[in-house]
Structure 1
Amino acid sequence: MTILFSKYEGTGNDFIIIDNRDLKFDRKKNELVKKLCDRRFGIGADGLMLLQNVQGYDFEMVYYNSDGNESSMCGNGGRCIVEFARALGLVKKTAFFLASDGEHEAVVNTGFISLKMNNVSKVELGADYSFLNTGSPHYVAFVNNVENFDVAGKGRAIRNNDRFKAEGTNVNFVEKKYNDLFVRTYERGVEGETFSCGTGVTAAALVAALKSVSTTESFCDIKTLGGNLKVKFTKHPDNSFTDIWLEGPATFVFKGEITI
């Protein structure tokens, strides 16, 4: 069977996207997803997404990590699949879609997407870390000299510690650099560092707001290895957050077909 695919990236976080409205691709084929994401023996990507029909929305986003497992929300992936839907003619200026963590709204400008994330009602604040869920679970720690930090080693240790080993967590290391945050992320499911993580930078921005080190009280500019993002939010006195928007590029790379 031959399938058509497109490759997109959002600040270096790259994805295979398949138009699966005809349900030709079996969403239970985890080993196939893993093979397609392999950078030596497949197409190569941090993750794979299926765009499917769902009643009441423009489309459904089904997301897999590169290990082949269907996973939780991906912020960069969400922006990329909206841009893919725009290219298909399914959406124009706005998009409403369903993902694993519920419904999402997006404002569409060609190549640049503003994606509304879910509200965050609770942030666990530890002595040297924070933990919260922004559609995916995220551990956030502020460090010094993040450019030279051992993200892979330290991130793997936290992801596999007694608390997180069973379900996994993404691990973000953050440093305030002038008016921006520099964020590097170890991603579960990829089991390594990615160039960017949308739900991760969202988590980092909210924690920065709680620590009064965000760019302003209502937004935070973010730098990642793959480029720049912005997170907007409304912070409430009980340390909850609403009106959270992740903004940044969503770029078409190439398209092709592969026999499976």
Structure 2
Amino acid sequence: MPSETGLPKQRKLMSDPITISAKNLGALAMPDFCPRCFWIGMHVDELPYQIFPGIFSSIDSYNKRLVHGWFDRHGSAPAWLSPLGNIKTYRPPPHYSKFKIFDAESNVTLWGSPDGILVMDDDSHLIVDYKTAKFTPHQDSLFPMYEVQLNAYAVIGEQKGFAPVSGLALVYTEPVTDPAAAAKDSNQSDAGFVMGFSAQIERVKLQPGKIPPLLAQVREISDRERPPQARKACKNCLLLEKLLAIAGG
């Protein structure tokens, strides 16, 4: 039987396991979080019309290879990571299928895939995430989501052989596209052109206590038989209503 959203009901109960990524968990911390959109996302395998440009994932992967390659060749961290402190080495992040934990209280499995796990000189671990974006300290609209995402990685890491986790950080890599860079002959080649990136680091407060209440909230929303009330003026909900109106007309 269809729900009021026009989508088939696939109700998840407390007895049903739920799996959620660290990034999707972070959505609950966003100022514009909409419980109705989240409920729909939990009950539909894949939402339509969601496209994320693959170029950003490619750049983030390149960042990881740059850092790991520098460590392998020189035995130290690249200079642009020096604001993070005395880094001794790195540990390859596990595949997401192995970097996950089960929360018995909520019957929710939390998983993730951190970009980097750095080993500090005191043998503690610092988890980093690379973001290809302009650096705006504490003003990035997505910062609340990233904050939860990294803390989720910390909680998973503590239980999966990366204890202790002593720090978290976002590493913003911003394209250098000013006129001076574009005018340099060294940025041109027969095959194309070279674009530089500048790195800026934003520390993220280690707050593992944020995670259990959010997992409980995931369970509470998912267990509802009907979708929750939409957030006022939610753009996605308004678009969905228009789509259903057209389909029903």
Structure 3
Amino acid sequence: MARYISLYSGSSGNCSVVEENGKFILIDMGKSARLTNRALTELGLDIKNLQGILVSHEHTDHVSGLKVFLKNLRVPVYTGAATADYLICRDLIPSHIDVQDISFATFNIGDFTVRGFETPHDSVGCMGYRIMTGKGRKMSIATDLGFVTEDIFNNLNNVDLAVVESNYDVQMLREGPYPYYLKTRIASNHGHLSNVQSAQTTLRLIENGVNKIQLCHLSNNNNTPSLALEQVQKTAIANGIIIGNDVQVKVNRRHEITTDTEF
């Protein structure tokens, strides 16, 4: 079986692993190289088996650890064209690293096959990823997006595991301490997914046969794991679906490794 593991997830930093037979790829690196390396060591993953790094977009909570992490490595980085240009021009990635544009293309990355798809977010570019392992297991991830287009849904659908943003609770955001402009940005079509939007997407995925789902990129100030999970359960129950043995839903943890999910 393949494994998906979130090393850390949320507005303070995001990084996750897709692994099969010891070979693995990383998705984003928004905290220090030291913390990331420590997590990989804890999981028993040898850095020599890292086959590539996928970058969703250029925001600090997704790239801040990249430059130091890659200083003494020669691991290719895959991202959209605009994000690649941003990382290179601002010296956010070592000059010896091969950065490849994965927009609208399918790449073989070691033992993995990866296709990028665009997500609407207030960045120079933003990508979700659909990943197939060497043994044919499939997962998709979309971490930052203001709404779910049909193309995004199609890329999240028909997989063994879907990882979907559930960033904020509408009431917490509305009543919280953020200034108006920031609240507006978060709730916009180029901001983040609310718990309600995420739960609606999760319901559609479950109805289409996806039975393993993880909620990611929860806000520290505008959400809680219990609220995100409660909204999924409430939406599912209203449509005659009980979250349980047949359908597994987990919430990625903010500052620690989330128990790995086999898919």
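Bear in mind these aren't lab numbers, they're just calculated from the coordinates by the rules spelled out. All figures in this text were calculated on a predicted structure; none of them were measured in a lab. Cβ atoms are built from the backbone, for glycine too; each structure is taken alone.
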Inset, instruction - For the read-out FRET efficiency 1/(1 + (r/R0)^6) of positions 70 and 230 (r between Cβ atoms, R0 = 41 Å, to 0.05), a value of 0.90 was computed from one structure; give its label from 1, 2, 3. - result: 1
Inset, instruction - For distance in nm of label points 7 Å out along Cα→Cβ at positions 78 and 222, the calculated result is 1.1, so let me know which of 1, 2, 3 that is. - result: 1
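With helix-only ellipticity at 222 nm (-39500 (n - 2.57) for each DSSP H run of 4 or more, over all residues; to 500) coming out at -5000, pick the structure among 1, 2, 3 it was computed from. Before the final figure, lay out the partial values.
Numbers: 1: -5000; 2: -10000; 3: -8000.
Structure 1 accounts for this read-out.
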Inset, instruction - Kindly point out which one of 1, 2, 3 the value 19 was derived from, the read-out being relative contact order in percent (Cα under 8 Å, 6 or more apart). - result: 3
